[in-house]
Structure 1
Amino acid sequence: MWFYVDHILVPYQRSEALRTGRPRGNLSDLYPRWLGARELLLHGSDPYTPEMTRRIQMGYYGRVLDPHRPNDPKDQAAFAYPIYVVFILSPLIYADSATVLRVFSLLVSLLTIASIFLWRRALRYRPSWLLTAGIILLTLGSFQVLQGIKLQQISLLIAALIAGCAAALVDGYLILAGFLLALATVKPQLGIPVAGFLALWAIGDWRRRRSFLVSFVLFSLVLVLAGEWVLPGWITEFRHAVRAYIEYTGGNSLLQEVAGVTFGSLLSLILILLTAILCWRVRRSEAGSRAFSWTFALVLAVTIVVIPSFATYNHVLLMPALLMLATEAPALWRTPALRVSLLVLTLAMVWPWIGSIGLSLTHLLLPRLPVENAWKVPLYTILLIPLLVLVALIYPVSSAVSEATRQRPESPRPAAAGNAPS
């Protein structure tokens, strides 16, 4: 997969950019946030201004975008994050951009590996070390994660924070879990759905779990107020930046992209309501229980298909769902309908590797141009994977929730019984 990206996909993109006059700079998702943080903390410059957007475009695209050029990107690459992201990036503001981008690529690679171990702990999944090594290699060798690493995507950082929150909850460190989840809200579309689910869960046993919700609210408030201290009025500017971002990118979700805007919006609403009902039904379940783990995985999978973006690097949030499916695969395999679902999902996940291997081998034998023109082949199934994961989750989630509903209160799983409360 790395060979395919470096020697087929990227060269094709460069040749297309040259042919069409499309600008191509560092294309780093981190760069706009890093430059905004650097200018705000070192020079007091407002990162939401049009002037800062033009400066960002000079690095991100290599030049300022021209609205009169039809091939120029619509994405303005503006600073469209909550201002408190600057506190997370503050250790990097004294280095040059090239060093920062290299360091951040390494950092998110290591955090993605750490996420695997955190989810193993949170889900009580205990594969062998050989299988764990295989999971790590396949994760780093997936197109979705590779794209996130190449683009220095903050989504990989958010995924690690959410995994850390889940592991902290299972181990009883509720205050730490609240802190990690508050940090994850620097990308609100990924952090807030999890926060909604866990808020219901905390209310389900307020006496024992209130420290989590209090921690999350307090740390979130500290971040917001600290942002107001460094940039007064940032909330209004952030709201305008988000509205502009949705306008120039289209803001379609994966369901809207696949099923159309109207029908996809209806499906999204139905899916959100059903998920909220399931979250409410498992609110008394213990962290680490089967019902809690399956519902957590479902919330993340639903998040990917309903947020106003269908970027594939967000698929890293499917990791808990895939690990849970792997855990119970022998039992699920006994049902014919589930067997078909798992087979289709497996084929969709394996196809990018099959396609990239085929193109990489062909690249060594045929002229470059025909191979580059087939660059889409490994990506045929990429957008379908979250939807297929959701289909595969229907039965195990519903059975786990039904089981939890019949047991009041639900007992923790044996491996988690010795956990000390926060």
Structure 2
Amino acid sequence: MTDYYDDLECRDPEQREKTLLSALPTHIAHAKNNAPFFGSLLKDIDPRSITNRAALSAIPVTRKSELMSLQKQDAPFGGMTTVAAGRLGRIFSSPGPIYEPQAATGDYWRFGRALWAAGIRPGDVVHNTFSYHFTPAGFMVDLGAQAMGCAVFPAGIGQTEMQVQTIADVRPNAYGGTPSFLKILLEKADELKADVSSIRNALVGGEALLPAVREGLIARGINVRQCYGTAELGLIAYESEPNAGLIADEGVILEIVRPGTNDPVDEGEVGEVVVTILVPEYPLIRFGTGDLSAILAGTSPCGRTNMRIKGWMGRADQTAKVKGMFVHPSQIGQVAARHPQVSRVRLTIDHDEKSNDRMTLQCESDANDETLAAAIADSIREVTKLRGAVKFVAIDSLPNDGKVINDLRKFD
């Protein structure tokens, strides 16, 4: 039995890229011809031309923040599925509500790979505390574990004392759930003097794995790894070594784009996680998660060769309300796009001495002339319907934190 889930994880990166991108034309044609939303979005795009990342970046990003309104217009999935609802395996609902389909296939969300990287193996028993109610998180781990050849105890959330008793009786090898709930279970077991030491491996997600929590779990002899996914996309990336970034799943094409735009950023720059999945029933193309991250240089020390991201670094949706008007990152992107002399921008919102809202657009540029500043100010007014000052700053001087809008106002 190897350290890797399959040979795909150690492919030559160029071969992986070639294989993934060669599947795009057929996948995009399928979405265009069978999903009404993508038929409209891609009406002017020839799928045969989408053979590289530059061509892919010409397709507009569809963001998670749009799903609720799209699904209201065309229930239940916004016209993004290629099969009728009755041909699916399950239908879920996340807060919003936002509805998510699951096709009637085995490891639909591809979680087996993350479970393997967490040390879980065929024949293990997984105590799964992700919710099975309404949202798909429970089934993500459940189906992945079963596809691997594991048994699953579908614990779900809550009922802490009963869960501790079950762990003591059933003696599972592994845990799936949030790191904070695992900590709660272990502390409750201490209180009840119950033996839950059978758990040796844990795959955690749904929230940040804080260093103190990781250290506490390691001290108890638990090997813990984290994963990152969404209800729409399934697994996006997973951890194989502590503090060495998250490795992209083999079934996704992952990009990092400047928030509010369609434009990929350079390696190391913080931006929004955008994912394309090659799933025929729900063919999400350039789906913006709203999460911030950055691509790490090089490959993992574990030997897996896919790209790595830093992990979750905050939210990309930085919409702010100024003088009763919403200002969106996409609008700031439109302003910047009008002026090629500017490389990166950042809108700062604060209060003046009279507590009035004030906007200043910081622009990285070698230029520093009044004519360009006036032109940018005009663009701000035209796009946002609000007035804003313009301040030129040195190239590469703005923080690399993914922020397009920095709201410094205090309302308390």
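Quick note: the coordinates plus some simple rules give every number you see, no bench work behind them. The shown structure was predicted, so the numbers you read here are calculated from the model rather than taken from an experiment. Cβ atoms are built from the backbone, for glycine too; each structure is taken alone.
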Identify the structure, out of 1, 2, from whose coordinates Rg/Rh (Cα atoms, Kirkwood Rh) was calculated to give 0.97.
1
Matching task: 7, 29, 33, 21, 8, 2, 0 is the computed value of P(r) over Cα pairs in 10 Å bins from 0, in percent, for residues 45-276 alone. Pick the structure from 1, 2.
2
If relative contact order in percent (Cα under 8 Å, 6 or more apart) is calculated from each of 1, 2, which structure is the one that comes out at 12?
2
Of the structures 1, 2, the one that -8000 was derived from, the read-out being helix-only ellipticity at 222 nm (-39500 (n - 2.57) for each DSSP H run of 4 or more, over all residues; to 500):
2
Looking just at mean count of other Cβ atoms within 10 Å over residues 269-276, which of the labels 1, 2 belongs to the structure with the highest value?
2
Given a value of 0.15 for FRET efficiency 1/(1 + (r/R0)^6) of positions 141 and 205 (r between Cβ atoms, R0 = 30 Å, to 0.05), calculated from one of 1, 2, which structure does it belong to?
1
